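Each structure below is given as C-alpha cells.
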Structure I
Amino acid sequence: MTSTVRTTGGTTEGRGLRGVAVIGLLLIVFGAILAVAGVVTWVTVANQLSAENITVSKDAAQFAGATVDTPWEAYAQAEVIQKHALEASGGKTYAELDQTDPKRTTVMTASFLRASLFTSVVAFGVALMAAALGVGFILVGFALRRVARRADVV
C-alpha cells in the first residue's frame, strides 16, 4: 500500500493543519510546565512538612508514629489534634467555649494547627491535579500533532 503526500502549499487546509500541529506543540509545552510544577510543588510541601518534625500521634487511627510528609499523614494528625482538643474541652469546640474558659486557648491552638495541616493537604491535592492535567495536556498535544501529520498524508 502506498501513500502520497498531499501538497497543500498555501491553501487554507495546509494552514489549518499547521495550526493544529502548533496547538499540539503548545499543549505539550504547557503540559510539561504544568506537570513539572505539580511535582515540584508536591516535593516542596513534603519537604517543608518533614522539616517541621511532626510525628503522627501514637493514638491515631492510621500512620501512628510516622513523620508527617504526605497528605494522608497530615490528615491523620489533624484528626488526632481534633480528638485531643475535644477531650481537653469536654467535647466543646472553640465557638462553644465561654470566652473566659482557660481551655479556649488550647482549643484555638488546636484549630490553628488543624487548619495548617489541612492547608498542606489542599496543597498536595492542587499539586497532584496540576501534574495530572499536565500529563493530560501532553497526551492531547501529541494526539493533535499526530492527527495533523496523518491528515497531511493521503
Structure II
Amino acid sequence: MLSQIHTLTRNILNHGQSLSLLLARLAVAYGFYDPAMQKWSDIGSVATWFESMGIPFPTLNAYMAASTEILGVILLTLGLFTRLISIPLMVIMVVAITTVHLGHGFSAGDNGFEIPLYYMLFLALFASLGAGKLSLDHLLFGEEQ
C-alpha cells in the first residue's frame, strides 16, 4: 500500500519538475540581475573593492564576474547551456561567500552566507538536473531534464 502511494505521488509530482526548474531558473536569474547591473554601472569601483579584499587581478576579475553574472542571467532565463553556466556561477558564489559573507555568519539579515549558499545549491541542481523541458536546452538539444 505504501509503495503504491509513493509511486502515485512520485508520478504526479514528476509532472511539475520542468515548471519547478523553470521557476527556479527565473528566480536565480533575477537574483543575479541587480548585482550584475551594479557591477557594470561602476566597474572601476568594483575593481577597487576587489583589490581591497585581496582578490588578485581585481580589474580582470571585476569584468569576469560582471560578465559571467549577466551571461548567467540571459542563459538561465532562456534555459540555454544551463548546466555549463551553472558551474562558473557557483564559483562566483564560493568567492562571494569566502570573501564577503562568511565573516558575518549564516543569517541573511546580518549579510551572512545564507543567500549565496541557497543560490549555489540551486545552481548545483541546475548543473545536475539540467534546465527541464521548458527550456532551449530541451528544444535544441533534446535534454529530458
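Where a number appears in this text, it was derived from the coordinates with a stated rule and is not lab data. These numbers were taken from a predicted model, which means no experiment stands behind them. Cβ atoms are built from the backbone, for glycine too; each structure is taken alone.
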- prompt: In terms of FRET efficiency 1/(1 + (r/R0)^6) of positions 22 and 54 (r between Cβ atoms, R0 = 35 Å, to 0.05), which of structures I, II is highest?
  reply: II
message: Tell me which structure, out of I, II, gives 13.5 once mean count of other Cβ atoms within 10 Å over residues 38-45 is calculated.
response: II
message: Say we calculate distance in nm of label points 7 Å out along Cα→Cβ at positions 94 and 110 for every structure; which of I, II gives the highest result?
response: II
- prompt: For relative contact order in percent (Cα under 8 Å, 6 or more apart), which of the structures I, II scores highest?
  reply: I
- request: Match the computed value 33, 19, 11 of semi-axes √(5λ) of the Cα gyration tensor in Å to one of the structures I, II, and report its label.
  value: II
field: Label whose coordinates, when FRET efficiency 1/(1 + (r/R0)^6) of positions 70 and 102 (r between Cβ atoms, R0 = 35 Å, to 0.05) is calculated, return 0.50 (choices I, II)
entry: I
